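Some structures to go through are shown next.
Just so it is clear, none of the values below were taken in a lab; they were calculated from the coordinates. Keep in mind the model is a prediction, meaning the values are calculated, not measured. Cβ atoms are built from the backbone, for glycine too; each structure is taken alone.
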Structure P
Amino acid sequence: MLKFIGDAMLAIFPIDGDPGNAVKRAEDAAFGALETLRQTDNARFAFGMALHPGEVFYGNIGGGMRLDFTVIGSAVNTASRIESLAGDLGEPLLVSRAIVERSTRNWREIGGYDVKGVADPVTVFAPEA
């Protein structure tokens with residue numbers, strides 16, 4: 001499922017009973033996007049991605065002429081805040097500890113950061129080079 005937000009996009013990978021499989025699908029999509037970017041060799045094109053699992057609510061909100069499909073929840077906020085860090089840190093892909101704990105890939109810890117709307121610092125990781 002996709003949600004377009006201005007120049008951003010939110011993708012949802014349902015867990016369907018197996019968190020590890022959902023993480024793998026999300027990682028495969030993220031690493032596929034990174035590989036596509038590397039192959040284009042276009043220095044003017046840059047983006048940041050973040051992966052973070054959690055419970056969300058989605059559906060149509062509003063009515064009449066102002067109906068919009070949206071996704072809400074603390075996991076959405078956390079993912080968005082991590083994505084914002086990606087640009088600040090010069091890392092095209094950052095993930096939360098919750099992703100690393102379910103991942104079979106190698107990650108390096110970048111550090112813990114205070115992010116708006118999240119009580120505790122969020123530790124983020126980037127792919128091993």
Structure Q
Amino acid sequence: MIGLDGTDIQHLFPHARRAIKVVRRRRVGAGKPSVEIVYAVTSLDYRAADARLLAAWLQGHWAIENSVHHVRDVTQREDASRIRLGAGPQLMAALRNTATNIARLAGHSNIAAAQRQAAWSPTTITDALRTA
């Protein structure tokens with residue numbers, strides 16, 4: 001962890017007290033090594049910025065990313081949407097979240113499979129809403 005007091009970066013993040021460099025190593029594909037370097041900032045001082053606490057927060061962030069944003073980006077193809085004007089994007093995001101939550105309330109962990117099932121069965125959604 002790096003202290004930010006008196007650095008040029010202080011004006012970009014006025015409440016930041018510490019910067020964190022996270023090096024993630026993993027193997028992808030046929031065991032090919034991959035290294036990703038990520039930086040984060042926190043308003044906690046060095047006493048409160050315990051490395052284990054910060055690591056748990058970073059992992060929690062990825063849990064949200066994988067459970068919500070990945071579903072919206074990949075399964076529901078939100079990034080490919082051509083709806084861009086007015087309240088349309090917010091409305092579509094709310095509908096996508098509703099569809100995902102209905103599937104999860106019905107006990108589905110694979111949202112893509114739940115959406116395929118719902119597309120082929122006209123009563124899937126109403127059945128899920130009745131049981132929820």
Thinking only about distance in nm of label points 7 Å out along Cα→Cβ at positions 29 and 53, which of P, Q has the largest value?
-> Q
At a computed 1.46 (Cα Rg over 2.2 N^0.38 Å), which of P, Q = Q
Comparing structures P, Q by relative contact order in percent (Cα under 8 Å, 6 or more apart), which one has the largest value?
-> P
For FRET efficiency 1/(1 + (r/R0)^6) of positions 37 and 85 (r between Cβ atoms, R0 = 30 Å, to 0.05), which of P, Q scores largest?
-> P
Answer label among P, Q for the case where distance in nm of label points 7 Å out along Cα→Cβ at positions 13 and 109, calculated from the coordinates, equals 2.3 = P
